[in-house]
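Just so you know, all these numbers are worked out from the coordinates, no wet-lab data involved. In this text the structure is predicted, and so the values were computed from the model without any measurement. Cβ atoms are built from the backbone, for glycine too; each structure is taken alone.
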Structure I
Amino acid sequence: MRAAVITEYNKNWELKNVSEPVPSAGQVLIKIKASGMCGTDLHVHHGIFELPLPLVAGHEPVGEIVKLGAGVLDLKIGDRVGACWAQKACGRCEICQSKMNPMYCQGQQSWMQLGGGYSELMLAWAEGCTLLPEKISYIDAAPIFCAGYTVFSGLRNAAPRPGDRVAILGLGGLGHLALQYSKALGLETLAVTAQENKVKELKAMGAHEVILAGEDPGKALANAGGANIVLSTTNSAKQVSQVFAAGLRPEGRLVNMGVCPEPIQINSMNLLTTQTKLIGSTQNDRKDLVEALNLVAQGKVKPVIESHPFDKINEVRERLSAGKVRYRAVFSLS
């Protein structure tokens, strides 16, 4: 089978033929139909996770089950599925015994141990697979297994209430989905962007109002009336700090889903007097993923996708690194 193999960090991935994997007990073999590229793949490319090489990356994989390992009862050959990042927890630690999010388990199994979706065939633990709704395409489903799942969990973590105003900070691969999910749940949704050329398309995606951030997105949001919830996917600690300081209404919640290389600055007096909250969020309950997929299948959310052939994977990775990918990139392997 063909796979994009990382043999050396910061070097082009090698498209090569490798041995076909065989599912062990509790595992399935998936014929990959589409696989999304995420900003985290750039961290993998640069060796930030310090994983042993060679390695096949890709954590937004969807496809068709072609083989079952012993003991797999809930899935069938021919099922259309995607594989989550955290596929299987250890089952024995305090986190697992407490039935907490498997992402917290230090012994979790993921694509890092089994190999990822930049391959014609991929192993996955059966319990880490989620069935795709009938009316969703493979191309549209792929980015929901990381980007969509992450932002929908973030929205749920903010505990939105009727009448809440939701602002999206960072309108890229994750943020454009956060905007649509918020709108799909019937919430007044604001888009905060520094890019004037995005105003028209953000309104077309469902933004009730687009706020041009200028030098201080917090002040710009405050001048527009503030928000009860801010879903932040930006990597700018400065922007997060500014919005947390000025853009939230009293008792507002800022959900941070971006990786900021610099510390986020918080004024403790402002925190006390307004009782605002800074919440970290990642992929949480599996029901968040199921709901996120269903909203796409129902046509209420539409990922904006660049579809590319698999053999362009190095070129697309470089475009993503340069900030030239428009929202989301997905590779077709069918």
Structure II
Amino acid sequence: MKILIYSPSFYPKIGGLETIISTLAHEFTYQEHEVKVVSQTPASDAKFFPFEIIRCPKPNQLLKLTHWCNIYLQACVSLKGLWPLLLVPRPLVLTHQTWYRRVDGRMGWQDYLKRFMTRCATNISASHTLAEAIPTPSTIISNSYREDIFYEMLEVTRDKELVFLGRLVSDKGANLLLDSMAQLKSMGLTPKLTIIGSGSEESRLRQQAQDLEISNQVNFAGVKVEHELARLLNAHQIMVVPSLWDEPFGIVALEGIACGCVVVGSEGGGLKDAIGPCGVTFPNSNVERLTQTLFDLLTYPEKLIIYRQKAEWHLARHTSKAVAKAYLEVLEGVI
């Protein structure tokens, strides 16, 4: 197949969308399909990819690329990238990785139009909740993780209790976790927490930890990536993903599970799909339920073993090859 992937955001930006598109493009190429990626993200270095990347293309370039392909795969609905199909009809497959609505839950005209465009395509959704949020039938294919980076390292001593990994912004819920740490302290437990990441809320979170008198329990580790990140995750028992908003999926949970962590995460959205049987969920923003869940796991660590035993089966569905194979079955069916 000649697969044209239109992804508005791509490397060097780093996030869930960029990760899954890069992984798919690599796997499609390894399986001897011709792949070209179109993105509006400028390059910042000379990193090599085994497929061609066309960045910020001019209209005539995008038309030529659409002529070239025999299937057009778009990462989420991008109105800016759909117009060539009006002139050069090609089968359209949309992979849905986020919600089509404003941050406050309202919908603008762009969101209504994006939802309408799903009727003109074959749809793939990263989670059950995402599939339910669009008006047309959708094949559910969960996202993958980098199994070549995230795996259990038996030489690493797992002697740390809690870890948070994510951008330090308000909707990721690190503040909720700090409140829970204070409640655990009042209950006689003083676990250590490692916060991995950076963002606009970091100074506020540091102040919150001081105000709650738990600064000596919290380590702000900064940004860690790839093998350094995986090694640090391997040193922890429990990963906490306390998102205040409904996560569309949650690759971070897969990374934690692969590194041997039991995941405690908010149940709204698609995060529960990523956690599966390898952890516990709690209602979004409910600090009391989060605290009780952590207290239970920290007090009865034998429960962690039960969740870890289910990791191999769960992760097998999320390897790069397994997810790419599921995508290719859809693409081949469309053609």
Structure III
Amino acid sequence: MNDLPIIWFDRALDDSMMKLVEGRWNPSWPKGDDPLDGIKQADGAVVGASIVYNREVFSVSPNLRVLSRAGIGFDNVNLEDATEFGIAACNTPDGPTISTAEHALALIFAITKGLKQSEGRLHRQEGNYSASHHSLELNGASLTLIGLGRIASRVATVALAAGMTVTAYDPFESNEKFEQLGVRRASTLVEAVREAQVVSIHAPLTDQTHHLISAELLDQMTDGVFIVNTARGGLVDDSALIDALTSGKVQAAGLDVTDPEPLPQGHPLLQHDNILVTPHVASATSEGRKRIFTMAIDQVLTGLSGSKPSNILNPEVWPGRSSMQTVT
């Protein structure tokens, strides 16, 4: 066992994940209050979004050769620093697709049908329920997707099957993809959102997209629009969203991602009856979790074996530290 590589996780593995070991590696994770406890001995790491991985972390990880982000987003991994330290950084872009798309659709259905508000009226025994219930029929309604990657494409397919018309803004995807999916292409972000009844966000978080959903963009949307975000909390200006919800510009919002995460008790986003918030659990189905961690572990083991991982984010680093030692 001592000859096996040590793969460090930023949280303890449950029994279902432990079954993936199969004698191929030794798992490790923090045992105390130090969130980086154990990373010093790690050959590889499978990490989430809760810690920023930069030179401060890499400087205390002398054996670390491959780091795999369990999920699509990697905004908490500093690729320049990883490259400087010779560490191959990877992600698992296919892992969370199905579960996250389903969660986005669940939020779309929940907020457009007013499920949270209706349940609240029932708990309060207000009566006259049908007359006070105002929801959107999705057949014929317009959906705009900000981004048309893996997750958004799956959302589009289901939304179209439900009878919605779908528009997307994504300057990086091909016209062929839009045509294949049957999605209308918007040439600008403002054009994409201007007439939408529902807007679902699927963009990466970068310096350029931080607070992409701003007060100015919200002002361009139709009155009573519904907003869903399953991408990154930093894409939305929370203050602008709350103002828009208060004014009625936004009728309701469904958020699986927030800034900060998780939201503390008493946060303004938790005080609104017309905001449905889940704590970044969109990909956390049993199948989704298994798929993500299996892919992340495979990326690490591939790199440690001396082969270039398929989802390497900083290919210029290869073979990096792996040129000095390989694990068979």
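Assorted remarks:
- Structure from which 0.65 was derived, FRET efficiency 1/(1 + (r/R0)^6) of positions 249 and 313 (r between Cβ atoms, R0 = 41 Å, to 0.05), options I, II, III: III
- Top of I, II, III by mean projected area of the Cα convex hull in nm², for residues 41-88 alone, largest first: I
- Rg and Dmax of the Cα atoms in Å, for residues 9-208 alone derived as 20.8, 67 - corresponding label from I, II, III: II
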